[in-house]
Structure I
Amino acid sequence: MVPMNWLATKKALLLLCCLLLAAHASATPAKAKQAKCLFEVQDTHYIGSVCEFTRIDSKGSFRISGTRGSGIQAEVKVTAPGQGIASWTDDAGIHKAQLGDVQEAGGCWSDASTYVCAWSLDQDIYLGPHDKKLFVAYGERYGMEDEIESAVGLNTSHAVIHTKPSRRAALYYTIGQNDYSEGGVEQAYRLRAYAGGRTITADCPAKEWTGLNGLRYRFLGPIENVNRSQFADNGVVVYAKWAVLDIKNNFLVDDCGACSYTEIHDWFKKLCPSTSPEDW
């Protein structure tokens, strides 16, 4: 018969081994892997490239680190499903600052000001700075944009820009609408992908262009210099500084929330940057 004290000793040794193994596992740094990453705070672009992604606990907390020698890191500490606290370390690798509460949305954790994001390497998403020169608006709201796929003949009589739907813009739009639902970003992207209208064109010397909506417009100059009585509704315009004619409807476009004035100007500016006024 095995002595009782030996059994007790064996159990104690087994328990000690288990504790040591658990301590070793928790002390061993999690292995980093490559991912496509984005880190922005208040429109400042810090990380936008393939980066090092590290899972730091069983709740899904993670850290992203730039791979271009910047030393910048961003971290999300998950506090509940879909909820977390973001922080970051500056390029000196010294100062760690809290960025506040964030929510999960389509590979990102955000509060509509901070974006800490990581996607698989096969995800098709633009990671560079959100430069408006690279996007074309299709609506008034933030994030209602397509990416420019190609542009030829700008400032000429045959200016053409082709666009494609943008996951990056869909991300901004969805979070801007306070939609943190699972799959919300991808749904917004797919809805835009299924929509028509991917080309804008212009005859810049004639100051005429066709928008993503298929309508043709003509730039007439300062609104105060135009005889508005010749247009539909006597050319009533309340807010617009510049006269833009919807040629098909013989209608002057006003600068109102539902008038598409912002995107109409954006199309003209992208196609004819030397002709379109800066102070629209």
Structure II
Amino acid sequence: MIKLNYFVRKKADVTAKDFRAYWMGSHAEGMLQLADKLGVRKYTKCETLHEDDVNKLLQQMYGSATDSYDFVEEMVINDHEEFKEGLNDTEVQKLLLQLHEDSLAYVNVSGSDFWFSIDVPQVFTGEDCTATPDNTYLKAFYVGSYLPHLSMAGAQLHWNACHGGMARQFIKMLPYKKYIQGHRIESKITDQLINILGVGFQNRERVLGQAEAWIDRRIVPSLQGPEVERMMRMLVTDISLFIDSENSHMFATKEHVILDRPVITEPIPTLFNAD
């Protein structure tokens, strides 16, 4: 599955209420106008629960930064080439630029970033655990910055082969219903989007992608005892081997599914690169 992820922070002088009203309202409507032309099959807005106890607990457990993003936009596409063709359409470029310019009154662009990723499932039962506002599920994100002496490919290899395996050995204790690693991939489309929208995004070059985990909050109170402490110690120690935790972000969200259609992803020709 190929996703375009937009990690968004609001401006400091914009209230959470006003930002949410805009982001879930006219911004969502504007993106829906572009969905078909860009080949977007699924479009979800994930809203960060800054004051939620589980959000604070996750940040404490993983030792991550607390200045989290406010929303995460996820656009799932079937075919990278279809997205590229759509982006070359002058009408699409005009609509996208207008939507971006409208958002400048609300979005802290220099604190926001976007990248493409591919899903690498680690724990996947097939059960529907979408974290909608009316259920007890939460979707947690971990946006990891890899250590400066590593390459992105090297960090992603450790993440998948070592950390993923370690997480699965604790499957009976982990509170995750589903755990997916979203491995960042390079694409010339990223540069094209910057050319259309203009510079100013955060552009955190050492981001290896985002971990996504679905948690039933009812299970969280049971996460205690020596075995759980040992599990977390091992997981956090392993993370420290390839991730700069202090410059990474863990946060809990609720999912608002705006568009949901079947997704069948075309093959990606080159590992770590969509072009």
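As an exercise: helix-only ellipticity at 222 nm (-39500 (n - 2.57) for each DSSP H run of 4 or more, over all residues; to 500), calculated from one structure in I, II, equals -6500. Which structure is it? The read-out was computed on structure I. Given a value of 45 for percent of Cα pairs over 25 Å apart, point me to the structure among I, II it was derived from. Working through the options, I get structure II. Hey, relative contact order in percent (Cα under 8 Å, 6 or more apart) derived from one of I, II reads 34; which structure? Derived from II, not from the others.
When P(r) over Cα pairs in 5 Å bins from 0, in percent, for residues 150-189 alone is computed across structures I, II, the figure 6, 22, 21, 10, 9, 11, 11, 7, 3, 0 traces back to I.
State the single structure among I, II that was used to calculate FRET efficiency 1/(1 + (r/R0)^6) of positions 54 and 86 (r between Cβ atoms, R0 = 30 Å, to 0.05), giving 1.00. The read-out comes from structure I. When distance in nm of label points 7 Å out along Cα→Cβ at positions 118 and 206 is computed for each of I, II, the one that comes out at 2.5 is II. Could you tell me which structure in I, II was used to calculate Rg and Dmax of the Cα atoms in Å, for residues 126-173 alone as 14.8, 44? Working through the options, I get structure II.
Every number in this text was worked out from the coordinates using simple rules, so none of it is lab data. Because the structure is predicted, anything quoted here is derived from the model rather than measured. Cβ atoms are built from the backbone, for glycine too; each structure is taken alone.
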